[in-house]
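Dropping the structures in below, format is structure tokens.
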Structure P
Amino acid sequence: MAMNLLKTGFQLTVWNRTVSKAADLVGAGARLAKSPADAVRNAEAVLLMLENGAAVTEVLFTQGVSDACRDRALVIDMSSIPPSVAEDHARLLHKAGVRHIDAPVSGGTIGAEQGSLAIMAGGDDTDIAEAGPIFAALGTVTHVGPHGRGQLCKLVNQCIVAVTIGAVAEGLTLAKLGGADPANVRQAIIGGFCQSRILELHGQRMIDRNFVPGGMVKNQLKDLDAVMRVANDLGVRLPLTERVSQLFAALARSGKEELDHSALILQIEEMQRG
């Protein structure tokens, strides 16, 4: 994502907890900051892509980003965090004279590399319009509501992704145990009514047994936990999401939390031995 901003012509200052991860960006013209606060001084826009809500809170309010931002700077948080946490961040930043958009993404590492991410934005119309050129370098943005609703949209996305991964894993397991070639079954149904990017990309991962992570099991589970908390607060029953969340939790407990989330098929297969 940062490389695409550089390619589009933005002047970029970068910070990463692991300095080596920023090497390619520095080679492409980015300035390397010594700290998060150093990274944001004088910036018109500040983009965050961090693992969870606690990390975002830490960087914004403990490591000095909020205080170091210039007046009316625009903080665009592209992490996947709970909606309530995004709302709290927006409120606290507003008090500090800083604007906020929650803008999580979907599309995986391929979408990030190709600049074709789906971006779900929560915040003010004028702020999202101002950020339009930034979003255009990364993918396609849709304004889904006020602060926190971008994160809610991402949770909807994660419900559908998780349940669909589970469905593909079950289908391919059924094919294999029923005596059909899962690769040929997948090929036969691509283009049919069940066609999806999950079937296309993660179905191939399951067949190849390629679980090098794009989206990790632990992060899928983190988002599903957030889904269930929001659903419980709203009094909404999500039986399919609840069950697939339990399956991801069992997979994580078995020591596979850092595999790609398509590895859910390993849990489905393990259940056949029970």
Structure Q
Amino acid sequence: MISWSLRLIGVAAGFCVAALPASAAEIAPHRALYSLTLGSAKQSSGVVAATGAMAYEWGETCDGWTVQQRFRLRLQYAEQDGVEVSSSLVTWESKDGLRYRFNERRLRNGEPDEEIKGEARLDGAGKGGTAEFTRPEASTLTLAPGVLFPTAHTLLLIDRAQAGEQFVAKAVFDGASVENASQITAVIGPELKPDAPKAGEKPVDSPLLNRPSWRIRLAFFPPDTKVEQPDYELGMRLLDNGVSQDMALDYSDYVIRAKLDEIEALPRPNC
């Protein structure tokens, strides 16, 4: 089944407290709508088409950051029936990067497929911690020192990109499966200026997009292994305010692209 880890992008913190180093990122809470299509596919995959949509909302509370994400994707095959997968995700991460709650429900052809729910906590900046699942069944994982949650990871990527660094490798726990933190390596390209409108193309008009950005390629490796090939890769254009403008999820046999169609800013809380 498709496992989208897009929660790792577009989530970051506008400021940090003592548990995290100071960040220069100016992150904008926002709501965005993306269309999903097939970018490319090897003949051996059997995939001939893909259509879908993703709604993504990143908000701020006084003590944390929230994500609400819904997506639906239909894959069509050359020699078998198509399959539709959908997901509803809600997460919360504290602004000090030490606490994280997650709840995701997945459907396959309209039928319940999996639900993952739990929370995780670190014992301090750079220290280990625990992740406790309540669904699909009660279980506990030990998180190693240095593990990050998604918000802290995105914040780190933006800071490293602004500093001109090209490579970042970190262990990140996002609760996408009942497994330990994934090893994620990021390759960061040079800074890009906002795009000028292309001839014949109607651009998405928003001040949120008039920002510097970087092409970033994330490779997701399974936990506790030393395999050379990642499970999948995620390419994106990440803006310095946390917005993701273009995305491509590469499963080796086929690539799913996400195109930004609409975006709007969300208000910040009065704390």
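Some notes on this structure:
- Winner on volume of the Cα convex hull per residue in Å³, for residues 73-136 alone once structures P, Q are ranked, highest first: Q
- Origin of the value 15, where percent of Cα pairs over 34 Å apart was derived from one of P, Q: Q
- When FRET efficiency 1/(1 + (r/R0)^6) of positions 209 and 233 (r between Cβ atoms, R0 = 30 Å, to 0.05) is computed for each of P, Q, the largest belongs to: Q
- Here helix-only ellipticity at 222 nm (-39500 (n - 2.57) for each DSSP H run of 4 or more, over all residues; to 500) was derived from just one of the structures P, Q, and that gives -1500; the source is Q.
- Here relative contact order in percent (Cα under 8 Å, 6 or more apart) was derived from just one of the structures P, Q, and that gives 13; the source is P.
Where a number appears in this text, it was derived from the coordinates with a stated rule and is not lab data. If you're wondering where the values come from, they're calculated on a predicted model, not measured in any experiment. Cβ atoms are built from the backbone, for glycine too; each structure is taken alone.
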